[in-house]
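Have a look at these structures, which come just after this line.
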Structure 1
């Protein structure tokens, strides 16, 4: 059904709130922005540190949470357990992460950064900070502060809508990655 044109005296709704085509949808635009930005930062991580973006993510959470378990790491990094396990195995083989048994419970294996892992983590963290500054350089301080507040609102709204859809779907938390 064709949309009616707004009357000349009525202000047009912002395209962001009233998209016509897929290219206008906020989620599509955010997805494309994210794909483009993470490609650039991924190339930087590979060139400067020799690690992938996923490696960086794992190193960052192990660095932030020393002696983390594999399952807790997967939850923190918001990655599938199998993906996390494979990535950790690669980083252990590369000498960036060590598996240690907890003294309090020898059955539990914890993950920690090795010296080389701490070095890679720090180089990636500094490179990531630099890239983030360059990426956001097009925003004024006021725009950056506003954008931060808007992101918080959008994240809250996304959680609310996702919870609603989970409930409507009978409690199935599907990831919606189709």
Structure 2
């Protein structure tokens, strides 16, 4: 079966997050030795923020609790960036987590921006930070959270070009959620 497998060619053209389920499938089917699949996963994960997952795979592959220093350093960078983004989006996430406040919003995005700025001191910077946070969540493999934040970003973004970027990102997260759920 491995003689006819086109996975390597396909994965080279795919987003890392969509390629991982393909490797999972090959691993379940035992098409290749586990060591080869695990090494492939580590290689794919190096282009993402899914460092904890990469560390777990490294430990499994090498039968040790030790991980390379570059993985530890990368994890520190990812955690620091996550904290920075969480701090930047905390006002807007707090607002969006309150159903009573969200009910104040309307279909008119300009009105919403005005309300957010006047009543809640949430401006375009926080809305843009929400997009960056959603993107980061996706890169960390937190697809459901990324989809939620992108949906909220699209609802609040007044820049039609940026809003369409949010739509494309939402399709990516929806595709990934389908893969993870066995739907694609």
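Points to keep in mind about this one:
- Ranking 1, 2 by FRET efficiency 1/(1 + (r/R0)^6) of positions 60 and 92 (r between Cβ atoms, R0 = 30 Å, to 0.05), the structure that comes out highest: 1
- Comparing Kirkwood radius over Cα pairs in Å across structures 1, 2, the highest figure is found for 1.
- Computed 2.2 for distance in nm of label points 7 Å out along Cα→Cβ at positions 132 and 148 - originating structure among 1, 2: 2
- Entry that produces 19.4 once mean count of other Cβ atoms within 10 Å over residues 44-51 is calculated, selected from 1, 2: 2
- Which of 1, 2 yields -20500 [helix-only ellipticity at 222 nm (-39500 (n - 2.57) for each DSSP H run of 4 or more, over all residues; to 500), calculated]: 1
- Among 1, 2, which structure scores highest (criterion: distance in nm of label points 7 Å out along Cα→Cβ at positions 12 and 52): 1
- Test item: FRET efficiency 1/(1 + (r/R0)^6) of positions 36 and 100 (r between Cβ atoms, R0 = 35 Å, to 0.05) calculated as 0.05, pick one of 1, 2: 2
Values in this text are rule-based calculations from the coordinates and carry no lab data. Everything numeric in this text was worked out from a predicted model, so none of it was measured. Cβ atoms are built from the backbone, for glycine too; each structure is taken alone.
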